[in-house]
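Novice: There are structures below to look over.
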Structure P
Amino acid sequence: MRSNKFPLEKSIALLLDPDKASGDSLYDILGAATKYKADYIMAGGSLTFSSIEHLITIIRKHCSIPVVLFPGNLLQLSRKADTILLLSLISGRNPELLIGNHVIAAPYLKDVRDKLVSVGYILISCGPRTSVEYISQTEAIPSDKSDIVVATAMAGEMLGLNMIYLEAGSGASIPVPVSLIKAVKDNISVPLAVGGGIRNKKEVESIFKAGASLIILGNGCEKNPDLLREACQVRDKFQSI
């Protein structure tokens, strides 16, 4: 029986963008997520032109994995998900993504407070500028500025955020450095999630070893269909320890 706790310790989430996930490829990846027992299906992205609720409906129809809303903007709000991430982009200084959008969303979400998880969203620069940086109109924190990243994560926890998420960005050339993940984990007590640029089993294992509770996979699964299987196998090994 699944726990209602989010995130589960050493868990894998598959992030699906409503603009990119469709047709047979969507059904195939949902089938794989079910087969390998992914812990969560996340729905959302940095930009969307398609209905997020339509994607959630399809996910529910084809699998029983808990759905987590990962809203990139106000158009991606939905109450239909099992868990809703209230993302605050604490690495940037765009007031709309720090608090502005949250003010607008609050009346809509007030009746589903039990589903909300507040997240300190920290963008890490791991190569060329990503879509998330462009859309958010913010600069990512350079991966070699560990002191700034750690202090930002600590501030997020002190403000009462339930989770910290380090993201290299969709399509990043490399993942968040393991040394940076460990430095952050050593200084916070809330769960740590990591995503972006993860492309193989070795990286998944290293990120879990560094202290991540949740690994979020997206584009890497499209380019390497075996990545989800390998990631879940690594997760199983950690959960059995």
Structure Q
Amino acid sequence: MKLKGKVAVITGAAQGIGYATARKFLEEGAAVALADLSLDALQAARSSLKPNGEIVETFSVDVTRREQLDEMVGQLRERLGRIDILVNNAGITLDARIQNMTEEQFDRVIDVNLKGTYNSSKAVLGAMLEQGSGVILNASSVVGLYGNFGQTNYAASKFGVIGFVKTWARELGPKGIRCNAVCPGFIATPILETIPQRVLSQLTERVPMRRLGRPEEVANVYAFLASDEASYINGAVIEVAGGLTV
């Protein structure tokens, strides 16, 4: 069990890649705190994940609200005394061509995906610095590396979280804290449900493996990076995209 004895916080944990990551971490022995906006979705996730291991708690938090994150971290530290892993998975899309994108669309995606990642990381950092150890994993995207039509805001936010880990790897590595980014490609999650099937088929054809990725395939990478098996991986950006960008 790669993560036995570890305490992990996963944002955006109620569905998709976040949910799959929570399940994988539980299977690997971690105690997991699920954080998401929807209390109902969190409760459903907790019920379905319960047989897999120990869920410390569920927290209904908005990652754009630092005070909510601080309260969550305070409760976890009081109960368990430590936080070993943070997976910054929470994110949204509000797509439009640049000429049609509203200020609200741009600002909301940046606030959640970029500032939310900053907020969550700042919230856990005190615990990790005191421990002299920790792992911060940021959810980026292949869009953050190569851009994508109609996703100015999303591309900027996902490129930004790569910049975070490149910087934090330098700043926090000497403190025993590793920081890495994972860049999924087209993964079969609810975020793709708004895409017409015709377009989805075209996207799939671009992948050499000729299929969408599964959330658990991304979760497996997070579990490895969070574990001591990845103890010398710091500042890395890992694509999980089936060869999409080859």
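The numbers here are math on the coordinates, done by the rules we state, and not lab data. Fair warning: this is a prediction, and the values are worked out from it, not measured in the lab.
Novice: When helix-only ellipticity at 222 nm (-39500 (n - 2.57) for each DSSP H run of 4 or more, over all residues; to 500) is computed for each of P, Q, which one produces -13500? Walk me through the numbers before you get to the answer.
Specialist: Values: P: -10500; Q: -13500.
Of the structures listed, the value fits Q.
Novice: While we're on this one: For which of the structures P, Q does the calculation of Rg/Rh (Cα atoms, Kirkwood Rh), for residues 131-178 alone return 0.97? Mind showing how you got there, number by number?
Specialist: On the way: P: 0.97; Q: 1.13.
The structure behind it is P.
Novice: Kindly point out which one of P, Q the value 32, 11, 7 was derived from, the read-out being semi-axes √(5λ) of the Cα gyration tensor in Å, for residues 59-114 alone. Don't skip to the answer; put the middle values down first.
Specialist: Details: P: 23, 13, 9; Q: 32, 11, 7.
Answer for the origin of the read-out: Q.
Novice: Okay, moving on. Work out which structure the value 15.7 belongs to, where Kirkwood radius over Cα pairs in Å, for residues 35-170 alone was derived from one of P, Q. If you can, show how the numbers build up before the last one.
Specialist: Values: P: 15.7; Q: 16.1.
Structure of origin is P.
Novice: Looking at structures P, Q, which one was Cα extents along the principal axes in Å calculated from, given that it came out as 49, 38, 36?
Specialist: On the way: P: 42, 42, 35; Q: 49, 38, 36.
Attributed to the structure labelled Q.
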